[in-house]
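Heads up, there are several structures right after this.
Read-outs: derived from the displayed coordinates by stated rules, not from any lab. Since the model is a prediction, treat every value here as computed from it, not as a measurement. Cβ atoms are built from the backbone, for glycine too; each structure is taken alone.
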Structure P
Amino acid sequence: MIRELVSLDRHLMLLLNFDGGKWIDTFWYTFSDGRIWFPLFAVCLFMLWKTCQGTVRHKILFLIIFSLILVAADQLSSGVIKPLVGRLRPSHDPAIDKMLHYVNDYHGGLHGFVSGHATNTVAITTWLWLIFKDKRTRICMIIFALFTCYSRIYLGVHYPGDIICGAILGFMLAYFTFMFTGKYFTIGTYKRPYSILIVLFVTFFLIAIYSTLKTFIL
């Protein structure tokens, strides 16, 4: 059973990883860089503060819980599961590494199960999805999570299985923590968080512009 799953994972990896040209390479490489999303994360923190009702103490405690989820997601995926399982990234797996497309010679660390990007991103988007109930906002969050997850496959540093299991881990951490702690806070709104969506779309646009400049001018 395990052998069949590994074989399927490799076949899916070869199907989803390809050379899309310089523009696509630059787009996914930049999209996958967590530093470019710092402004979005900062705005999300501000909106969580603004949306959470109650005293300053309640707001601070809510942000602390949110931050602890991210720390737990990162430490579990990268600090515990990766070295414990010891599954090689596709970029380091002799069975497949020569058949993959890489960008800027980026191969990532040795182990890849589970994906830290998938765990962290899905944990964040799940938490926000539970709070901001506007339909279009939720769709944008899901698209952002899917793009982030796929970027790791395109770059050749994670198998689809790494992504799926990381996403499940991130979802479970965020969902069950919210179900347990959410009853102690007055939070949740159907109002559209325009500031989050604006920063998200602007970042998308800037990545596209940078990819175009990098491809045709720089």
Structure Q
Amino acid sequence: MDLTTSASGRGYFQRGEVLVHRRIRNSRVMHAMPVRVVSDRPELTVLYSAPGTAFKSARTADGGKVHDFSDWVLTDVVWAGGSFLQLITPGAWHAVDIEFDANGRFDCWYVNFQTPAMRRPDGFDIDDLVIDLVVTSDRAWHLKDAADFERAVADSHISAAAAARVRTELAEVIGRVTRWEPPFTDEAWPVWKPPASWLSPPALPPGWNAA
């Protein structure tokens, strides 16, 4: 396999390409966000999301947070936070976001637990597995949405096998934080700056909702 072709047989993406990063549940799009490619290599893919990005995301009928994964409405949303990078390791059951504030300063690492990213011709698909881990530069960490994760498992929206895999992966990542190992020791990404031309957020590419 050469460096232009991934293990899936799909070509690697080029720096600056606009892709769609989607969360899929029960064959339905639950989240679709346009992102730009920072790098895409066999060992790591890095994507960038700009402030003010318009995207699609699941909400309840009254616009609230989704707790019942059998019922949601795909809604137009604008990202209200700062920018972030997403580090995707092939086969991993998590991705690591590097979040920046409105002034472009490093804020935290945000670890999303999810199914391994599936490569598509126009981006990546995952299934979000609810629980997250927030890690700050002083090596402190806390869980986010742990109660929602347990509720989703109890309601069979997350299988017992997937839940066990998440718990194993969560323990491994917390161990890396405790020992202060990569990616948390990587000094390059927290000081990364996007090219000026990337500050204007891209639109979702055509076909973002295709099967």
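Largest in relative contact order in percent (Cα under 8 Å, 6 or more apart) among the labelled structures P, Q is structure P.
Which structure, out of P, Q, was mean count of other Cβ atoms within 10 Å over residues 141-148 calculated from, if the result is 18.5? The read-out was computed on structure P. When distance in nm of label points 7 Å out along Cα→Cβ at positions 85 and 125 is calculated for each of structures P, Q, structure Q gives the greatest result. Highest-scoring entry among P, Q, by distance in nm of label points 7 Å out along Cα→Cβ at positions 45 and 181, is Q. Each of P, Q could give Cα extents along the principal axes in Å, for residues 37-148 alone, but the derived value 55, 30, 21 comes from P. Could you figure out which one of P, Q the value 2.7 for distance in nm of label points 7 Å out along Cα→Cβ at positions 133 and 173 was computed from? Label of the source structure: P. For FRET efficiency 1/(1 + (r/R0)^6) of positions 69 and 197 (r between Cβ atoms, R0 = 41 Å, to 0.05), which of the structures P, Q scores highest? Going through P, Q one by one, FRET efficiency 1/(1 + (r/R0)^6) of positions 69 and 197 (r between Cβ atoms, R0 = 41 Å, to 0.05) peaks for structure P. To test your reading of the models, identify which of P, Q gives 1, 7, 14, 17, 18, 15, 12, 8, 5, 2, 1, 0 for P(r) over Cα pairs in 5 Å bins from 0, in percent when calculated. Considering all the candidates, the number was obtained from P.
Identify which of structures P, Q gives the largest calculated value of FRET efficiency 1/(1 + (r/R0)^6) of positions 21 and 61 (r between Cβ atoms, R0 = 35 Å, to 0.05).
By FRET efficiency 1/(1 + (r/R0)^6) of positions 21 and 61 (r between Cβ atoms, R0 = 35 Å, to 0.05), the leading structure of P, Q is Q.
Looking across P, Q, the calculation of mean count of other Cβ atoms within 10 Å over residues 117-124 that yields 27.2 traces back to P.
Name the one structure among P, Q that helix-only ellipticity at 222 nm (-39500 (n - 2.57) for each DSSP H run of 4 or more, over all residues; to 500) of -21500 was derived from. Spell out each step's value before the answer.
Working: P: -21500; Q: -4500.
The read-out was computed on structure P.
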